[in-house]
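The numbers here are math on the coordinates, done by the rules we state, and not lab data. Computed from a prediction, not measured in an experiment: that's the story for all the values here. Cβ atoms are built from the backbone, for glycine too; each structure is taken alone.
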Structure I
C-alpha cells in the first residue's frame, strides 16, 4: 500500500500524461454528476419544503456531511480487490440515483406529510438526510475509492490529482447543466440527460477496462433503462403527486423556481415553488394591496409595481386613470403565464420589465407617484434587499414629491407575538429613517405606507370621496374607526428604539427567520448550540493538517455565500451570474489543486502555513473590497469582473491548500483521501449552515468575514506550532 508521505513524486503534468484516460474520466463523471444533482435537488427541496436560507443551509450541510461520511466509509475500499468492476458498478448506480431521489421526494411529500401542511424544521432535517443519504454516501465513497485505486496503480500519492479532476467535472456540470440546461429543460429531462451522459462515459470506460462482452451488455442495459425512463414522462406524472385533486394547466422549471398553474372548481391557482402566489378572484387582497396606498395620493399618474402584477393588481391601479404602470418582475416566466392565463397585462398602459427590481430602481431615469411592493416577507437574503434603508433611499430618489410607498407583510391578525413585533419594529424604524411619515394599515396583510407627505387612515372615507368602485375597500365595508384602533394597537406595541435593517447587516432577515421558527416552537439557539458542540468535538480530534483543511472548507463555503449575497446587494439579483460564480469557484479549486506547485511551491509545512495566512489576509480585506464596490458607481463589467476574480482567488487558495495537505498528511492513501476529503466537506457543511442561517443575519457580512479570518489564523498558528512533526515531508 502507498502512504501519504512516501513514494516517488509525480508532478501534475507527468500525472496527466501517465494516468490512464479512463481513470480521469471516472473522476470527471463523479464531479459532474455530483454538481448537477446538487443543483437539481436544491431546487426540488426548496420547492417541496417552501425553502428559506435555513432550509438551504440544512440541505447543503446534509449533502456535504453525508458525502464526507461516505468518504470515511471509503476506507474499506483499501481492503477490497475487485479491480475496476467495483468503481464501474458504483458509477452506474450513481448515474441512476438522482432520478430515483427526485421521484421519491415528489411522491412522498403528500404521503408522509398532510397535504398543504407547513413542514417543520425537524421534519426538513430528517427528510433531507434520508433522501440524500444513498447518493451522498455513494459519491463520497467513490472519491476515496478512485483516489486509492489510482494512487495504488501508479505507486504514488495522487489524491490531489483526483481532487482536481473531480473539480473539473464539477465545472463542466455547473457550466453545461447548471447555467444552460436549467433554462431550457425540466427536472427529469435534465436528470435523464445526465444519466445518458453518465452511461455513455461508463460504456466507454467498460470497453477500455472490461472488454467487448461487458461493453455490449452494458450498452444494452443503458439503452433499455433510458428508453423506459423517457417513456414514463416523469415530469408530468410526479408533479401531479404534489397537487392532488387539481388539474395542472401549466408547469415549468424555470431558473428562478418551479411555476405551476392549476385549476380547481373553476378557480385558477398560481404557484411558485409549490407556494401559492395568488388565486383568481381574490378581490380582497388585490384591492387592499393597491387602494390603501393609491388613495393617499391626490392624482397618481405614474406607478411602480414591484412583483404581483399578474394577480389582478394592475386592474385596480387603472381605476385611478394613471398614465403608466411600470411592472417589474424578476422571473420572466411569471410574465409569460400572466399573459397566457390572465388579462392583467393586456392594457397598453402597463409596461412590463423583466429583471431585478433593485437594479431597475438604481438605473431608471423615471420618477413615480406611487410605488407598490408586492413581495414576500423578508425571509431570505434575496428578498431582504428590498427592506433595507439603502433600498428605501434608492427608491425615494426615484419618487416625485409627496409620493407614497406601500409594502405588506403577513398579517398579525389581532395578536402580535414577540417575534412578529420585532419584525414590524425593524421595518417601521427602517422606513422612518427614509421617510417623514409611516402608517400601518392592518388587513389581510399588515400594510406599511411611507411618504414625505401626509398619510390618512380614513381609507373608506377617501375611497368614497374619489368615487372609486370597489367590492371590499370602500366606505360601506371598511370601518375607519376600527381600522384606526387596530393600527394604533400595532403602533403602540412597536419598539421605537429598534435597529435599522441594512444591506450588510440584515437584521430583518434574522428576525423573520426567528419568527418562522416560532411556528414550530423551536428556539433559534438550540440548533446553534448543537452545531457548536459538534464542531468543538470534531476539532478536538483533528491534527494540525486536518484542522487546516476543516477551516479551509469552512472559509471557502462561508466566503462563497458572502460573495453571492454581496453581489445581489452591490449589483442586483441575476440568476445566471449565481451559476457562473459557483462554476468559477469550482474552477478555482481545480486550478489551485492541479497547479499547486506553481502557486505555492513545494508541499511543505511552511507553504501550508503561508497558504492559510493568505486565506486569512483575503478574509480581512474582503469587507473593504465589498464596501468599495458598493460605494463606486462602476460599470457592470467592472463589478462582474471583480466578483469573479474574488471568487476564483479564494477557491484557488483553498484548492492549493488541499493539494499541500494531501502530501503532508501521513497514512495509507485510502485513509488520507477519505479523511481529508471528508473533513473538507464537513468544514464546508459547517460554513454553509452556520454562515447563512446564524452568522450573517446576526452579525453582518463584515463581521462574518473577520470571524472567518480569525478561524483560519488560528489554524495557521496550530500548523506553525506543529511544524517540526512535518518537517521531513516533501513534494
Structure II
C-alpha cells in the first residue's frame, strides 16, 4: 500500500487507500462492518474508498487474506487552498537546483507554493530537506513548501537509476551500453498514483496545479501565466509540452546548472506531455496521471511549453552520452534565460561556415571500394564517365583477378585514382577504412559533388539527356540528392557471358517495395560544402548542427527530405521514396555463376556476414521489366570502345574476364557451391524472385527455406500474403 488518506466531505468521513500498480483487485477487501466501499482501478493500480465513522481512525483492510489496519494520514488541503502550486518529483536534484527552480517560477509564473515528492532513500531525503529548508527561508514570494518522502521504492521494475543515459529518451548508442543493475529507488518513476495521492493529501483545493519536475522550466512568455490560463480554460486544464534542452558543454569541474542549458534538438519529434489543472473548474471525477488528467480535455490552443534541462536529471561527464551533439542547436529563448535571468556564461556552440565553391562547371567524384570486380569495372567506369562523372577514387584489397593491377594501370593513364585499402591494423571494416582515408585525398577535397557507391550500382538519370548536368538543373538549389535503390535481379540468367550488365539484367523490384528493408536503401550525391564532417556509405555523416539550415536535401523525385533524416537516415519510406528524376540501379546478384564468385569473395562492408542463399533471395528481384537506363547504352558503348582501343586496357579487361571464368569453374567443382548453384537456378527461387510483394519482413530475415513449396506455386500478383514468426536472422 502506497498511502491511506482520511477525507472529509458533505456526506461524511471516508478513507482512500492507494495500492501499488499490479496489485490484483480481487486480493483487496474491506471488512463487512465497514461502511459503503468502492474499489476502482486507476491504470492498473487499485484505489479503495470506504466510509468511516471518524476521520482520525484507521481502517482495517484485507489484502491476500491477511488483515491490516491502515493508519490514515489526514488530508491537509487547506495548506495550499487558493494558491498556484507546482507538483514535482525529485530524483537526484540538489537543494541548490531546487531553490533556483522555485525562484524562477515565482518570478516568471506567479507560483506561490510547491509540493515536492522526494523519491530518495530516507537518509538522503532528510539531508536534502534540511538544506532546502535553509535555502527556502530566503525565497521571497514562496508561501508554502512541502516535501513528501517516499517510504517505498517507486521505480520501474528492472531499470537502472534514472540518471543513467540508458533512461534518456533519444540517447545515442543504447544498444551498446553496459546497463547497470536495477535500482528500484532511483529508476524512472513507475507508480503514477502519486499524483492522486498528492491531490488527496494536499492539492485538492489549490487554485491551480502544474505538474512538472525539478529539472523542468516553464517557458516565460507574454500574457497570462500557466496557472491563470488553467483557471480560464473551459475544462480547467491545459496541456504542457516539454522540449528537451541540453548544454553544449559543461566546463570541467562544474556541475550542470539551468544556465548551461542553451540547446535543443533541431530534429526532435514530439513533446513530453504534462498538465496544469484548476481543481475547482475540473470535475471531481477526473483522475490525475503523469502525462494527462483523465476526464479533463484540454484545448490545444491553450498549450504551453516547458524545457526539460536534461543534464540536471541525467548528469554525465560528456553531453554526447545523453544526446547526439550533431542534433543540437542554440535556442534563443534559452540563451536569453541563461545569460539574462540566470546570469550564466554557458559554453556556446562554435560558429561554422559552409564552404563556398567557385563557379564554373562542377566536378563530380565517386569514391568506391572493390575486391575481385575486374570483369565489371570498365562498363561501370564508361557509363559514369558518359553521364558526366569526372573523377574516381578506388580502394582495393586482396584481389586475385587483376582488379588491382588494372586499376593501377588506369591510374597511370589518368582515368582513376587507385589506392590500397588501409584497413589492416585498424578496427575498421574495409569500406569504412577506405572512406576515412579518402577524406584527405585531393580528388575528394577538390570535388564539387561527391558520392560513395559500389561497382554494382549505376546512377540512372531519367530527366533531360540522362547526364549529371540535366539532373543538377532539374534539382535546382538542392545540395543533397538521395537516389533510392531499384534492386535488379538476375533476370533468370544462369551463366556469366561478359555482356553489358545494363543490357542483360532488365527485371527489378517494383517501385513500391517496402520489404526487405534493403529494397529502399539509398545512396546520396552531395555538394562538398563542409556541412558534414565525413564521408558515409549511404550519405555523408557527422552533421555540423550549426549548418543544418543550409541543407537542401531532396529525393529522386526532387521532393524535400524531412529534417528527421538529416543526421542518420539511410533508407526511403512511403513518404520519402521517389524515382521520377533519378534512381540507383543496384545489380547486387548479376548472373547465378557470378554470384558464386561474389559469395566466395565476401562482402566489403559487412565482412562478418555470409552472402549465401538468404542474401540471394533478398536481393534477387525480378518482379517487373525496367529498361529506362538502356537509352544510355549507345553513349556507354562509345566510351567503352574508346577505353578498349587502348591495348593495355583491353588486355587487362580480357585477363580479368578470363580469371572470373576460371574462378567460376573452380567453384563449380566444390560440393557446397554445386548445391548452392542448383538452388539458385532452381524453379522455386526463380518463382520467389517475382513474389517479394507477398512476403512479410520476417520471411526475408529467416530465408527462403521457411517458405512452403505450395506457397511458391502461387502466381505472382495473386491475392495472398505469407509471413512467419521472427526467428534467427540468416545472411
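Before moving on, here are some points about what is shown:
- Here distance in nm of label points 7 Å out along Cα→Cβ at positions 518 and 614 is compared for structures I, II. The highest value is that of I.
- Comparison of I, II - label where mean projected area of the Cα convex hull in nm² is highest: II
- Winner on FRET efficiency 1/(1 + (r/R0)^6) of positions 22 and 630 (r between Cβ atoms, R0 = 41 Å, to 0.05) once structures I, II are ranked, highest first: I
- Structure from which 5.8 was derived, distance in nm of label points 7 Å out along Cα→Cβ at positions 238 and 366, options I, II: II
- Structure from which 21.1 was derived, mean count of other Cβ atoms within 10 Å over residues 326-333, options I, II: I
- Test item: distance in nm of label points 7 Å out along Cα→Cβ at positions 478 and 670 calculated as 7.3, pick one of I, II: I
- Computed -6500 for helix-only ellipticity at 222 nm (-39500 (n - 2.57) for each DSSP H run of 4 or more, over all residues; to 500) - originating structure among I, II: II
- For the structures shown (I, II), relative contact order in percent (Cα under 8 Å, 6 or more apart) is largest in I.
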